[in-house]
Structure P
Amino acid sequence: MNNEIVLLGHGSGGKLSHQLLDDLIIPNLSGVPTEDQDDAAVLPMTGDRLAFTTDSYVVDPIFFPGGNIGDLAINGTVNDLAMAGAKPYAISVGFILEEGLSLADLEKILQSMKQAAEKAGVRIVTGDTKVVPRGKGDKIFINTSGVGLFEHEVKVGGSKAAVGDKVIINGSIGDHGMAILSSREGLEFEAPIETDSMSVNALVADLLKEFGDAVHVLRDPTRGGVATTLKEISVQSKVDITMKQTDLPVTPAVQAACDILGLDPLFVANEGKLLTIVKADVAEAVVALMRKHPEGEGACIIGEITGESEGKVYVQTAIGGRRSVEMLSGEQLPRIC
């Protein structure tokens, strides 16, 4: 392409639109040949259960320590499908580009999306691109939809937590939110903080294969963090969940940043973490299996289901007290994903 920035004409549906698709977007994402570039992708399906999800990404800034809006969009969609217990199969991608966006930046984003999709074993099969005038957007917004297939009969869900179950997470919390905030505000801490954005579908597949129905709940604690996610589960299952503050995995850098900014890491977003609630008698084995995966090296038990109720979440403090945790009220860190 001869142009160095996105022009309004790139969204016209004419020559520039086709040039953008043929020279940049399709080669970087899917490689679909011209003869197959129809209005919808036709996908062969098997089985009687299908998972489908959609999400939009408006993160600011679009490049941040450890990632960018592109791989974030793919990883987030893959993980949403995995949390349903499905094997991610195909993804659609929609772009809203602001006039003036650097084509070099766009290509970096496209390449990162392609790499993230390949790593997760999912195909980008269809999409759409629109361009808005300068000042009417913010560089780039991405919408994704994903389809997943089930290769097992296990059914997980937020309403399946039971008294006695253990709560497990696959690693440290709050990394993504603090990476975005530090990058956005130009904050520098003694130790660098990078996003935890990654796909966890391979880890989930092994969990379900090994432990089956002993896995009751899978959920990714993105916006609102671990606290809000567990509160959602407690309400769905009508149970009390109690975490131990001393068991919560927070890196020193994230904890220090939260202390400086007056934030609680329990409410800070994650993009490569999963919460799973499992039967107590397999909890230690689940942690051991998770630690064999690079995505689960920091896995640990952080709490348990302690009773039936209308949905309460507590943190047992280091000094022996107990505090109640509610859902995040308002937007603590806007445009985090």
Structure Q
Amino acid sequence: MSTQSYPLVTLEAIRAAAERIANVAVKTPLVRAPFPGVAGQVWLKAESLQPIGAFKIRGAANKILQLTREEIASGVITYSSGNHAQGVAYAARVVGAKAVIVMPSNAPAIKRAATLALGAEVVDVGLASSERLAVAEQLVREHGYVVIPPYDDEQIIAGQATCGLEIVEALPDVDLVLSPVSGGGLLSGVAAAVKQLRPQAKVFGVEPELAGDTAESFRTGKIVTWGAELTSRTIADGLRTQSVGERNFAHIQAFVDGIITVTEAEIRAAMRAIVATARLVPEPSGAVSVAALLFHADQLPAYTKAVAVVSGGNVAPELLAEVLSESTL
């Protein structure tokens, strides 16, 4: 996939998105995290503190706040395992639009319940992201809903990029940024913002070994797809997308320096480290960036100041209790 295939989001578009979503999403803090044994200074971008507990509100709000009156009247639809569902439901409620969410049957109960609590209608399907898309497209044909894509969309990318904008504004001399990656909305946006503001900074994506399709895509230079039976094995439910989006991959090829994969044990250990060191509650998907810092320093460039994006904190209480009670890695 060539970077020329799609236009890359500009700083102008990212700054416009930041202004647009200012009353819906919050500017999350950088929380200092002095992890033992880690060489440089580390901050965590606490997206778990967003109103929906995850970064997804940024892109959803940027897209939905640009809808016309007619589109709002038609209602919106998306397909999501949880956090994007909540982002769409939240932003749709702000503008008064009906929201329909197509969800996989294995979506965490906590995320499903939160989506329903925001007033959205939930349609359950099987595990494959391709099945979610097919059902959503059928409902669009039947009802005329406006699709709010989870990641492969210019306005979604620009919205997620506001996270990267805030990182550089808060820490202008940052030299390493790590972001989780699945469909690629967050990584492509963060990388676009960071690299255009501070070209010398390095940006890395992180994903589970068990759902390492983006790492393989990055290595081979073309988008590869992993089956749902493979990606659904990881504890990181927000990172189970089967392939990176085309627009996202164009941004990743243009702005990202590397993709690192982490093990399930490393993700769990990173969750414990985040709670113990920064007093933040991370979901597994949000902890992968810290797992790379803690366990894959040999794959990272030398740095003085690093920021790891903790993309969300919507973890089931019983899973968090299980992870926190385990012995260290």
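Every number here is computed from the coordinates shown, using simple stated rules; none is lab data. Please read all numbers here as calculations on a predicted model, not as lab measurements. Cβ atoms are built from the backbone, for glycine too; each structure is taken alone.
Some notes on this structure:
- Structure from which 1.0 was derived, distance in nm of label points 7 Å out along Cα→Cβ at positions 287 and 319, options P, Q: Q
- Value 6.4, calculated as distance in nm of label points 7 Å out along Cα→Cβ at positions 7 and 279, assigned to which of P, Q: P
- Structures P, Q were compared on Cα Rg over 2.2 N^0.38 Å, for residues 55-182 alone, and the highest value belongs to P.
- A value of 0.40 for FRET efficiency 1/(1 + (r/R0)^6) of positions 199 and 231 (r between Cβ atoms, R0 = 30 Å, to 0.05), calculated from one of P, Q, originates in structure Q.
- Entry that produces 2.0 once distance in nm of label points 7 Å out along Cα→Cβ at positions 119 and 151 is calculated, selected from P, Q: P
- At a computed 0.85 (FRET efficiency 1/(1 + (r/R0)^6) of positions 143 and 247 (r between Cβ atoms, R0 = 35 Å, to 0.05)), which of P, Q: Q
- Of the structures P, Q, the one that -8500 was derived from, the read-out being helix-only ellipticity at 222 nm (-39500 (n - 2.57) for each DSSP H run of 4 or more, over all residues; to 500): P
- Here semi-axes √(5λ) of the Cα gyration tensor in Å was derived from just one of the structures P, Q, and that gives 28, 22, 19; the source is Q.
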